[in-house]
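Take a look at the structures below.
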Structure P
Amino acid sequence: MATHYIFPRQPTILAGRDYFELSHNNLFLSANVSTAHVIPDDIDIVRFDHALARTLSVYPLCAGRLVRPDTADQPWKIHLTNSGIPVQVIDSDADQVTAAPDCLVQTPLTLSPSIDLFVLVDTVGTSDVDLMRITITRFTKLGCTSIGVNTSHCIADGTTHLNFMRMLSQYYQGLDCLDPLPYYEPQATVCTDVPSATRLPQPFYDPSVRPLPWDDPSICPPSSLFTFRLTKEQYDEIHQHITEFSNTLDEPVRLSRLDVLIGMIAQAHTTSDPKNPPITKVIHMINQRGMGIMHKDSACNGLIGCLTRSVPRTDDLEHDVLAFAKHVRKALLTLQDVNVVRGHAATVMNIQRDAAWRKKGQAFGLIDHGTIFVNSTHKFDYLSPHFGYEGRTLYYYSHPPGARFVKVLPPNPRVLPDGTFQSRKGDVEVVFFFPTDRKNEMKGIISRYAKTLGVSGEIEFPATSS
């Protein structure tokens, strides 16, 4: 194991600036974005380092340092120090790349060790914590290489992280950048008068206190990852069933497949967790770029949470799934109004600013029992950073702890016994933490609900890492 440091190639895209001011929606100090891309070959370290230096010249915040203001009303900043990014190279003789190689979400994601988040939360003045860390693991027995990249959420959400990885991959292949460059100019000022209907819960915790909330059984029962997978055909079948059901009620409505899937997930949580209040609300994480107040290529974070109104329940699966799907769709349609987007953005900014100044962590997986939090990136092309091995690359993702935080993602290709890769394009993988002692019950409920909603074939439940 060895570590070296790569510096941004000069001049960077922000040359001439000493600092970059962070808007409050970027102050996700207690979270990171962590991925690992596994290619079926060794990687040329020298070529990788050159590609990384070029990429950092376009994403210089990754090589900067967080600066805490002296007072709450002053802005947080990134000092553009152009510090070196640590690149750790590990040789491993392991027999498989992860504990559960068929499951794309890993907890912990050992292929991409985390930066020290809690030290970052506790920043005084200018932090000395790296905002990005890269781990390259060469699997000598398997003949493959993992490229793990861990980034502080204060400088990147999933969109920015993926764009960084795509650029790194393109430069590694000797290509010019094929995507728009990140936009670093200040965003439009948003309102601070937040309508009550758009207010989100503020799940703060003190990261200096142990145990952390998700490790405290009095707050969260012992939980582990729960994953199920739908093929494209099964995903279509659920959507078609609920669409046809709505037509029989003379309530035709245009719903997305994800709207309907969220409804099924909410009902499954309610049925399998009778000790807690039923799920009646959904917080849907949305990328607000290009929606009126943020540039479509904005760097850093572009996330807002869209909260549905309370959904009435009838204890009839089809009626309740339809009701949830309609409430999700109505909430999303409100975002066509730029003033509503401003309200949601202000909500996120206020939460982030308050938590950062008070040195609190944020964990939307700790929201009240009647709400689920959905972060869907199932349309992201996570396999596009393939480093020249298109169709033969796997990716792995981390997942925040806490119950009722649901990720919906595109699954990895299936690796066949002969070593070839079979695409699962169009399929979806759903991941969340769930009480360990009730996982089998949840499997039965998901399978039964899927059948009731018109799914043919069996639902796939891949083995998880925890």
Structure Q
Amino acid sequence: MTASFNYPFWNTIAVEPNGPEPLYDQIAGQLRLLVVAGAIPRGVRLPPSRKLSDELGVSRSTIVLAYNRLKNEGYAHGRTGAGTYIEKDLPEDLHRRIDAPVPPSPRRQPRAPAARGRALMDQSLPSERELGYDLSPLLPALDELPFADIRRSTAEYWGSEPWPQFSFSERLGLPALRQQIAKYLGEYEGVPCRAEQIAVVASTTQAFILLAQLLLDPGDGVVVEDPGYPTRVAAMVANGARVLPHRVDLEGLRVDSFGPEADGARMVIASPTNQFPYGSTMSMERRLALLAWAQARNAWVIEYDYSSPIGINRQPLASLLSLDTDQRVIFIGNINRIFSPSLGLTYLVLPPDLVELFYRAKLVFSCYLPPPLQQMVADIMGRGVLARHVRRMRLLYRERATILVDALRRSLGDRLLIPDVTAGLHLTAHARAPLDDAAITDAARQRGIDAPALSRYRLQDGAATGFVFGFGNTLPERIGPAVRRFAEVMAAA
């Protein structure tokens, strides 16, 4: 396929009618420079002489002479009626000796990022979850998405010619989407809020960056779960926070285990339901204790709702936000675990007195999603598509979770502790004896299996090892064979 110009290069050509050089020499010389610099790609067809002459305000014969000059110099070829094309091999290529010594690069002064940048470089970040791997956690069943409803909503949106939305006025999110999120949270998850408290951002990490920027000063302490998801920690560290890891067990964070270093913390981040990677759920006693601890120290509580809509075999407990009587809980949720991580739609439920602050911050940092995406999600939520999809996926994930648990207990029950799955799209299997889980994870990826090592989510205590297995995006018939391949990798380790 012949390359073509999407953007007119002639905007960069300056012609001086009274200059010392003929017009065709001026044009040919500037075209030559653009070709050598790569601004005009090799092999591309130049515009017809009549078109370029109209654009530059010169005669057609001037353009013909300029093109002939390029042909004579070896930069172009062509014939009358067939067009003029840039050569694929330029004269500079013929004159460049392959074995010519490379001149030494000029010595540069050493450069270094700021302290926060250096701290970020020291953080361990997870590998990206990829399609094509079996047992990958975090990914939902992408082939089960309601594509017909998505196509319908998208087509109706563009068909309505929604030009009023193409502005920057709705910084906290489209009103229709914020209303649907508030309704969903109130009716489905029992989270009390108004649409005015909702702020829509482009990712969960972006939400944590905003929280660190607006609510913490450099050096402020932040209590985080250990093990936990590394990007949350990295977002805090990169913005100057002092991270205070605290171990979680099967009931999540324990306030009575907080050491004296946590007394001055300004913030605590907790996933009370289906914590990642453990999958633990905080008891009501621990939820109330956490809120009391934060109130006594005037600390913020960030409730990260990791994947509570994907409940499989449990009854949900009241959220921290619904139990909060002091307006210190900020709730973070997303639609990504239901639809797709690439959707990037995350929302915060803010205390009323923080709404204006976050509005101003989004005005400065431009943390917003494109209106078409927001309207599509609002539409499928309003039509009940999201609720139907969640109900259908619960049954599907329950089947896949059962198959995974049974297969793991059959093949690896003697080496791994396999828990039941109550929510989410993954389970964490602890090793019964010490092993190099990182090396096994790397070897398993060579066999098409993405089961992250538990040790890679640890911040302090690296003694506990194991693996995080997912089932959301793995077809039922592939789960058993994938577990057997993983068992072979473990046996060979």
Structure R
Amino acid sequence: MVSPTQHPPSGIKVLIVGAGFGGITAAIECHNKGHQVIVLEAFPELKILGDVISLGPNAGRIIERWGNGSVARELLPITHNNKELVMHRFDGPVVTRTPVTGLKFGSPAFNGHRGELHRCFFRFAQQEGIDIRLNSRVVEYWEEPDKAGVVLESGEGLEADVVVGADGVKSKARQLVLGYDDKPRSSGYAIWRTWFTSEELAKDPLTKFFSAEDTHHGWIGPEVHFLAASLKGGKDVSWVCTHKDEKDIEESYQFPGKIEDVLKVVGDWDPVVVSLVKHTPEKNMVDWKLVYRDPLPTWISKGARICILGDAAHPFLPTSIQGASQAMEDGVVLACALFSAGKSRVPLGVRAYERIRYERCRRAQLMGESTRDKWHKADFDNLMSSEENMRAMDLPHPPWLFWHDAEKHTLDVFPEVAKDIESGKFGTDEIGFQTSVLRRENGKIVVGNRSFEEPSGEELVQVLVKEQVTAAL
């Protein structure tokens, strides 16, 4: 069961390509709303891969509803249970201490090992009876007025009322949606990232505190930031270091990491950082080139029978700490929009999904960019000169982001959104241009200057009170 009860069959068949966080969430939520779901995943088996991932309270609100809270309870022992995030200047002084959100936003955050958290999601989907087909690589997408489908590498063809491309930053579905091959480009940054056990850290007085309990520390310097966390009572440690990297990239953007390269960047930083890096098993390190894409003009095909979600639609910078959470929100909104539209109006449901999600995702993306820039471009000489300067380095926790209830919001706004779409209110241009997130200039598509204003105090309070109410279908 998801939220609040299992709904009867809707008659809508959904094919989901990709079993990552966004794809699995879409599958769970679509199944709950009565849709018939098939998930196609290229990998032949589930492996516990990766390192740290963060799911904010807006994602925690989704997880809490799964299995009467059983999934949330399963995650708690393997996720981060620290008390605060301690930010340092690169040479060691503490800049700010930010308490963790706890239940401040009504639901918990879950931060832990990507592979371990994903395994919990995957097993729950299987327990719900969702048809997940591994070793099923999609090589072709197609669309007709009343259906869409895929062709697998094996030659098998499958069709459905709607096909969802949740196949990541290298998405094949995106090419059909856009009508052209959208190549990724370098963001100008890369991340060294790792996950390992803390035995060696416990032997070093400088790093011993990581092994004693759950901790979270960050260091910020010119064009570099370094975040380190320990969890499971200090048993496991993860760190990530974001730095400038102007190298051109192709479709492959993950490489083995080298300790010597990291030390060239942070070798004169706080001795704690230097020791932490030196104690890191090099075999566990990854050099991850941060792929970036400008906002896409649209996430849906012309017939609105194919859509994309998650990284396929909107890659996030790690400083947003929202990539997986926004992918999960995508899955919830799509399931609810299809539920509200019904089988006879599937394209309307897909169009409403895009309309509800597009600007919220862009706003969250921009928050990640602004956080990176304030950490990397701070006035480090004067950073410690005032409380105001130091507090400005806090990791943002905006209520508009964390209080959001994707399910309730979609069910609330769908009637009006659907009415506006059917009346032609938004015109025929792609949503990126309708919202001024994009604009055309000299025959080229460029990112616009859309600003997102914070709601007023009174308006914000009304929104928070409204969104604390759990959806009742």
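Each reported figure results from applying straightforward, stated rules to the coordinates on display, with no laboratory input. A quick note: this is a predicted structure, and the numbers were derived from the prediction, not measured.
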Out of P, Q, R, which one gives 33, 23, 16 for semi-axes √(5λ) of the Cα gyration tensor in Å, for residues 287-438 alone as computed from the coordinates? Q
Comparison of P, Q, R by Kirkwood radius over Cα pairs in Å, for residues 143-358 alone - largest value held by: P
